[in-house]
Structure formats: structure tokens, C-alpha cells
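These are the structures in question, set out in turn.
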Structure P
């Protein structure tokens, strides 16, 4: 078999392990990071804490899942959205209780302007991890793209309560008499 054919066969192959282990419990670390974000004096300081959140969220349950997640993210970064989505499909099939698989697939679908398809993945990611502010922000942006502005504003406010420095705060409509 030619090298490219071998590579494609490996990418398309299902993960070899029978079952995915439970995702790491990140609640305590996540809460500590959110506390730091909420007291950050500026966006630059908050950005460093946000990177720490991403490190938690993108730590897959095992090495096999990590390799598929990394592959999907690399493919997404190189605009190979179909291969990225296929990788996230495999990750979700293997680790259905790992929020980041759904969040990443939703992001790819959002980038492909498949907003209606992104929304259930965002909802599933949030059902697994209600504090995933990237999924909350992604859901808000997806709802805006779908013309569901009032719902988007509600979701965006939830995200900003956790992380007031999110770049998506620029899409927030101010409500008179409130901080948000």
C-alpha cells in the first residue's frame, strides 16, 4: 500500500480501544481558573487564564482520544474541515461523554456555516460541561447566525458571568439598568 493510502486508512480507522475512559474531572481546577479570570484586571491577564482553561478542556481521556482530538484540531487549523469533522465524529463515537469532541465538531460546522448542525453539538457539550464558556460563546454566535438574537443574548450573558473578558462580549446588547 502506498504511504498516502496507509495514512488515509489509519485516519479513517476507528479507535482501537473498546471503550473510552471517563474524562478527567476538571471542575475544581476550572472553578479556580474562573475565579482568576473574574478578578483579572484586564483582558491580557484574562487571556493567560483562558489558555489554562483550554489546556483543561483539550486534555482527552486517553492517548488514543488525544491523538484524534489533536488530529482534528490540526486539520481544522489547516482548513481541512471535512477531515476535521470526520476526526471529531470518531472522537465522539469513542468518547461520547467528552465535551470537547462536540465543541470542536460544532466549531467546524460553524466555520462551514452549518449553523443548525452546530447547535445540537454545542448543547451536548454544555450538557456535559455547563461551564464550557467557549461552547457557550459558540452557541451565542451560532444563535446569532441563525437569527435567534434574543436567545443568543441570554446565552452570551451566561458566558460573560463566567468569563467577563470573552471577545464575544462585543456582540452583547446592553440592557438599561444592568451591568450587562
Structure Q
């Protein structure tokens, strides 16, 4: 029984091996269409777990500004709605899309609602929170945590909720990643 359980666990974590990257995942966009994240090879990504009814929700504005300012240089912000923290993303994908475009004029790619913690954590977020570097590991603490991913699909750095998208340190990290 132990051998069978160990084999099952090994298979479950196999996709998270050191050689893997964000580019190895497929996710659904907010319209429900499958998106292969390998289509972002060569781009710098800022992956953010977002919510519509959170004190940090106004971060949509600087996220959109950051996306617009650096898009021509290869930055793409990716928004992943999550309802894990205080039920602050209760809407449907259609409601979330409407909210983001109407209230914040979001033009960066938005994806279907996912779980970013717990037993049902989306595989992409399992990968992002299981980074090889211990400084980048661990559960997401709240909405609007940001994961800066390099052109190779590897996690460069994490920024917590309190670090706003227009923070000098975050902007400097984005600019450095775009030059690499």
C-alpha cells in the first residue's frame, strides 16, 4: 500500500520537476478557452491572483498601467481571479470580465477563476508556490500577490499584496527582467 501511495504521489508531483516552467501549463482564459502558456515564451510575465471585492482591488489600475507601459518591451500581466480570501471574488467569469473592463479598463489577459491555496489549488499556483528557491516558496497570503516570471518561464521573484504594481522595487525588477 505504501509503495502504491508513494508511486501516486510521485506521479502527482512529477510535473513540478526542476526543469519545468510556467510554459508547461495550460489554463482557461476568462472566456473558457484553453490557453497554452508556452505561447508566452520570450515574454516577461507578472502573474497576479486578483479579486473584485478586496481592499487591494484598486491595484487593477497600476497593473493596467504597468502592462500598457511595458507591453511593447515584452511584459504581459496575467490576472487570475480567486475566491480564496474572504469570498472576495464571488462572481462568474462574465461578471468578473465586465467588472474589470468597465471599472478598471483592464486590457491584459484575464483567466478563469482558480483556487490559489488549499487542496484544490490550481496546478499553475502549485508550481509558483513550490519554487526551488525557499525565498519564493509558500502559500499565497492574500489577493493581489504578484509572481514575476522571466522570459524562460522561471519564477524570478514574488511580491506580496502590499507591494503595489507601481512600487519602485517591482518596476525595477520588471525592467531588469525585460533586459535579460
Structure R
């Protein structure tokens, strides 16, 4: 082995440079390769630095460009709709039970929650639309109408505005559930 070859970076440094192409994990090894190339200043340091930088760029491109574009067309607000529909369907049962017991529909979701027995769980918060961090949980839209004979209950959907096309409703069979007070619209 000549003295010039002894001055070059060894195979271990280039293995590290190869590891830098592993997304995310490789960023640290890429930085180490660049630092090693800058500090050691050996004949093949430029190649080592270029490989380390290239490995870092693989992570930057993958996580900064490719992955966000893969997920940009996915509507994550739709992921919670089945849960919201199931919750509203359970709420209809509870609201109807309250009417049987008291003779009137509850005036608000707070009244529905207050009527629950200890340990009984009914999810009354609307997860069908977007929520921002720090915002208090939003109730499903609930309104007693027609002089207390009927009520509206629905999730406001992704636009967070009631009475629009993206509202979601409980699963109610009009034929089987014709004696309940829930109605879809005023």
C-alpha cells in the first residue's frame, strides 16, 4: 500500500457514506461524512463529502417533496365519519329514551350528557369536521323543532358549517323507526 493510499479515507468512511442514503437515519451519517471530509482534508475527501451530502438530499427529497405529495389528496376528515355516524345513532336512542322518561326531548347536548347514569358512555361530540388544537370539542348539531315534537341531529362535516352538503346523519331506517322524533331537515 502506497503512502498516498494510506492518506485516503478508508472503506469504513465510505460504508458510512452508503448508510447516509437510508432515509431519515442517513441524515446523521451524512453529516458525519461531510464533517470527516472537511476536517480530514484527504485526497478522497471531496468524494466522501459529496456522497454524504447526496445521502442527506435523499431524505430531504423523500420527506420534503415525495411523501407530502402522496398524501395531499387524502381527505383525513373523512376518516372519522363512521365513528360520528355510529355515535349519532347511539345518541338517537338516548334522546328517545329521555323523551320516554320525561315526556320531552332534551333541549341540548349538555342535558343529554347530564341524563346519563354513572359509567354510561355516549359520545356526543362531533368529530365529522375539522378541529384545531386548543379548541373545545364541538357537539353534534342538535335542535328541538316543531313545538318539541321532533329534533335535528347531525354532524357538520368538513366545512364546519351546518345545513350544507357535507353534513352527516345517523343511520335511521324510516320504515322501522317511523315513531321516533328525529328528522333530517326542518
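Coordinate-derived values only; no laboratory data. This one's a predicted model, so the numbers in the text were calculated from it and none came from an experiment. Cβ atoms are built from the backbone, for glycine too; each structure is taken alone.
If you line up P, Q, R by Kirkwood radius over Cα pairs in Å, for residues 92-147 alone, the top spot, with the largest value, goes to Q. When mean count of other Cβ atoms within 10 Å over residues 140-147 is calculated for each of structures P, Q, R, structure Q gives the greatest result. Given that helix-only ellipticity at 222 nm (-39500 (n - 2.57) for each DSSP H run of 4 or more, over all residues; to 500), derived from a single structure, equals -13000, which label among P, Q, R identifies that structure? Comparing all candidates, it corresponds to R. If log10 I(q)/I(0) by the Debye sum over Cα atoms at q = 0.08, 0.16 Å⁻¹ comes out at -0.24, -0.96 when worked out from the coordinates, which of P, Q, R was used? Comparing all candidates, it corresponds to Q.
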